[in-house]
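Read through the structures below before going on.
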Structure I
Amino acid sequence: MNLEQIQKQLIEDFDFEKVLQILSKIGEEYTKEDLIQNANSLIKMAYTSREMHDIVFTAGYLEVTRAYINEEEVGYNLSFLLEESSSLSYYLEKPFSSKIQEEKQLLLAKHLDELLELNKDVLSKDETNHLAKININRIEEIIEVLN
């Protein structure tokens, strides 16, 4: 089906009068033409989308979905949505960024410990290795700062 056929079919099958009655009861003033124009725009967005999976577009109280099965377009749906919701927001004791920072710090400490052991092994085999001595001192200082 082409875009015009899909728009025509969905608009013909949709009960705009019932939607207008519901909207007027909640104090929303729309005309049928407004709703049809919104629906046509949503359908066009769904039709022209290049996504190859289920998509959803909403405008006002209308929602259009396009469904796929095995990457084959199988259907469009026009819906009226009226939702009442309540929400609660609160601050976390520890923000997510600090949790990520702690994980990075633990990983860094682990790698520093491994590097420290590697340098100690080198120094135990060659006690005159000045680079290993310097590395050990620096790594130990960094570990102290991290702790």
Structure II
Amino acid sequence: MTEISTALAILWTIGTFIFASGFGWAGIKYGQRTNEASMREVKADVKEIQKCTKELKERLRDDELNYMTRVDCDNEQVECGKHRDYHESQLLIKVQEIKELMVEMDHKREDTRVEMANAIRTLGVDLRTENDQRYGSII
């Protein structure tokens, strides 16, 4: 009976070992599949990140090509300053012309006032002379 119980114990141990190995193997396979799915997701994310990085690098390169260099910027500012100076001088010339026209208009206004005062004085003298001739002098 000991032989049977020993054989049963050995078979039980071997069966338990095989059973445990099967569960271990199944666990490892499940873990591998889960890792494989995770790796696929990571690869997809990495591809998306690489694509985004590539697009950003291309944009940066294009932007760098389109940016104005410091020398070009300085030249542009010099040109802008020349244009600004030209337009300022033109504006100052026009303002000076307006001032001269205003002074001329003041002189014309003064001359017109003096001419009108002289004309009124002359009319007054002529009227007095006419009245004196017609009605005689009261004085």
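Every read-out reported here was derived from the displayed coordinates using simple, explicitly stated rules and does not represent laboratory data. Just so you know, these numbers come straight off a predicted model, no measurement behind them. Cβ atoms are built from the backbone, for glycine too; each structure is taken alone.
Summary of computed values
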quantity: Structure with the greatest value (metric mean count of other Cβ atoms within 10 Å over residues 37-44, set I, II); calculated: I
quantity: Structure from which -19500 was derived, helix-only ellipticity at 222 nm (-39500 (n - 2.57) for each DSSP H run of 4 or more, over all residues; to 500), options I, II; calculated: I
quantity: Of the structures I, II, the one that 0.90 was derived from, the read-out being FRET efficiency 1/(1 + (r/R0)^6) of positions 21 and 77 (r between Cβ atoms, R0 = 30 Å, to 0.05); calculated: I
quantity: Among I, II, structure where Rg and Dmax of the Cα atoms in Å as derived comes to 31.6, 92; calculated: I
quantity: Of the structures I, II, the one that 1.5 was derived from, the read-out being distance in nm of label points 7 Å out along Cα→Cβ at positions 13 and 69; calculated: I
